[in-house]
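Below, each structure is written out as structure tokens.
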Structure 1
């Protein structure tokens, strides 16, 4: 069972983001996995130019997007793969990075008639699911 979660946030926006809500959202997903101990997630909130560069580099798609996830562990549907190497028990398991694009999410929220925060937290959850090995065709 997950005992704690560390979320390191790098924001390029003044939008207030609740670390407590992020932790709650992440824990709802992480408790459905076989992971235990302390986990860590890095979250970057960026502009469209930054995420477009990442999208081009890693997905060969030259346009901005709402969310990108970069897992650092080898998980499939919340369970370690055979090639997963455990870390020291007193060290947090770094799941990876989630990149969220503030302006893109703001536009998307307006189009979907959601609040910015509702859309933001939904996409954060989406990113966490990718970090623990859940993918679109399997969800």
Structure 2
């Protein structure tokens, strides 16, 4: 464990890893020790924030390492322009939007019934925002 920690040169990766561990542990503790009626509105907000941080961390590393694997596989194929892997910062930008989608879905579901139009709106919002990030960070 410590060997991995000292080999990580990027401070963003360390912050993301620490936030994942802390958010997941706090989320597990909150979900095991409280109920929605006893925790109150602020507690429910904290649950949604912790859920967002956990999903954000997992998606950031999945996008980062997945793009590296895809770039490595594409080198074997003959292409004019090889696929470049995402930087950790760019993967973080994309995952910050993608991590919001499940939180929005759970939030909408907790308020009332979710219809197909609500799911489509979340998909459209996420797609448009990812296209915007792709254009702005290029």
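Since every read-out is calculated from the coordinates, none of them should be taken as a lab result. These figures come from a predicted structure and were not determined experimentally. Cβ atoms are built from the backbone, for glycine too; each structure is taken alone.
When mean count of other Cβ atoms within 10 Å over residues 55-62 is calculated for each of the structures 1, 2, which structure yields the highest value? Provide the component values of the computation, followed by the final result.
Details: 1: 11.5; 2: 19.9.
By mean count of other Cβ atoms within 10 Å over residues 55-62, the leading structure of 1, 2 is 2.
Where is distance in nm of label points 7 Å out along Cα→Cβ at positions 23 and 95 largest, in which of 1, 2? Provide the component values of the computation, followed by the final result.
Numbers: 1: 1.4; 2: 0.9.
Top value of distance in nm of label points 7 Å out along Cα→Cβ at positions 23 and 95, among 1, 2, belongs to structure 1.
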statement: Output 15.0, 45 (Rg and Dmax of the Cα atoms in Å, calculated) maps, among 1, 2, to structure 1
field: Which of 1, 2 yields -11500 [helix-only ellipticity at 222 nm (-39500 (n - 2.57) for each DSSP H run of 4 or more, over all residues; to 500), calculated]
entry: 1
query: If we compute relative contact order in percent (Cα under 8 Å, 6 or more apart) for structures 1, 2, which one ends up with the highest value?
result: 1
